[in-house]
Structure 1
Amino acid sequence: MKQRKGTCAERRTGEFLYEGVRAKPIKGFPGYAVTIDGRVLSFKGRKPRELRPADNKGYLLACLSMNAKTYGRLVHRLVAQAFIPNPDGKPEVNHKDSNRKNNRAENLEWMTPKENTAHSKSGPAMQEKGGIRLLLANLKFEAQFRVDTEPRALYILREGGTIYDVVKHIAGVKLKPEFVKGLDIKTRRFLRQQGVLF
């Protein structure tokens, strides 16, 4: 059965379903709506279409037009304004999972600047960065190549690789001697066989 997309009156006055998902008009921008799962819709043509937001420092930015002018609006704020009550009037919207592209309403919450800063220091993204920093601390980069090798090492670690993968695939990077001393004999033997230790 085909999903009902909502009549013009429903789009102007309040919530409606778009492809089975809750949607609401964007206040101040007639002809646009936002869904609870973070999609921005335009009803300005013959048929509804989803806008493709631009990347703005990791955040998604939707371009909305009104009176022959274009306005950029952050998608997470549009979703929060439409679907998340804000009784305390908090000014900032936080991504609970620290993923700036996950703009689903259940991943967003209103916060004060102080709360948002505290979350950015202790949230999942910072924990991941802290883990990667700990891994990098076990690696020795040759000074002359560090500018090139450290970003490549970060990429491997962020993609789920290990420090052993970094050493094996990037010339000019070795395990620090103090780290190697803490490894048991079987692990050292295995790493030698893999070309990680020499």
Structure 2
Amino acid sequence: MDEISQDVDVLIISIPYGAISSLPESLFEKLPEDAVIIDTGNYYPEMRDAPIEGLCNGEAESLWVSNLIDKPVVKAFNTLLAHSLAELGCDTGCEGRLAMQVAGDDESQKKIAIELIDQCGFDSYDAGTLEESWKMQPGSAGYCCDYTLDELKEIKEISTQTPESVAKNRAKIMGNFAELTNGDFSHENVISVNRKYNI
């Protein structure tokens, strides 16, 4: 695994948060100084993840990751469902192009993440700093809703969410997901439910 981090421009972390601490420290120590680390994770204590003290206490997920690995990270690729990521990307400027959110403290690193997002077929919405990345966590306004950039901007502008309300919304949705979807886990129905509650 040490060889993975040598001479890379971008390292993408896409594993459950509880598993990050099991990664060898050398993975991050051997990264080039200018390498960009992108965190794509989401914390789901209601259905997958064991409780993590810092995250249970309201710390922004990617800020927790950054502190854990002692490296700056960019939060991205976590606000669209797998089907959307795999099937719904399109060329720059295409009609109805979906947008995903991105957050980070280093503007140059964030720019690289935005370029990757564009190459994957999506527009980007800048959600702010890593500390503000709670705005793109599960339960937040626009999370996994398949919005265009204009639609995402609109829902963000009218949202009155706080870190606490986002966590409560996540718990309500994920704790009752089968009931809220009536057992219909099709992409279209999941998007419909998310649009109803992630506001």
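Laboratory data are not the source of any read-out in this text; all were calculated from the coordinates shown. Computed from a predicted structure; not experimentally measured. Cβ atoms are built from the backbone, for glycine too; each structure is taken alone.
See the values below:
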| item | result |
| --- | --- |
| Top of 1, 2 by mean projected area of the Cα convex hull in nm², largest first | 1 |
| Among 1, 2, structure where distance in nm of label points 7 Å out along Cα→Cβ at positions 25 and 145 as derived comes to 6.2 | 1 |
| Mean count of other Cβ atoms within 10 Å over residues 57-64 - highest-scoring structure of 1, 2 | 2 |
| Relative contact order in percent (Cα under 8 Å, 6 or more apart) from the coordinates reads 10; which among 1, 2 | 1 |
| Answer label among 1, 2 for the case where percent of Cα pairs over 18 Å apart, for residues 73-176 alone, calculated from the coordinates, equals 58 | 1 |
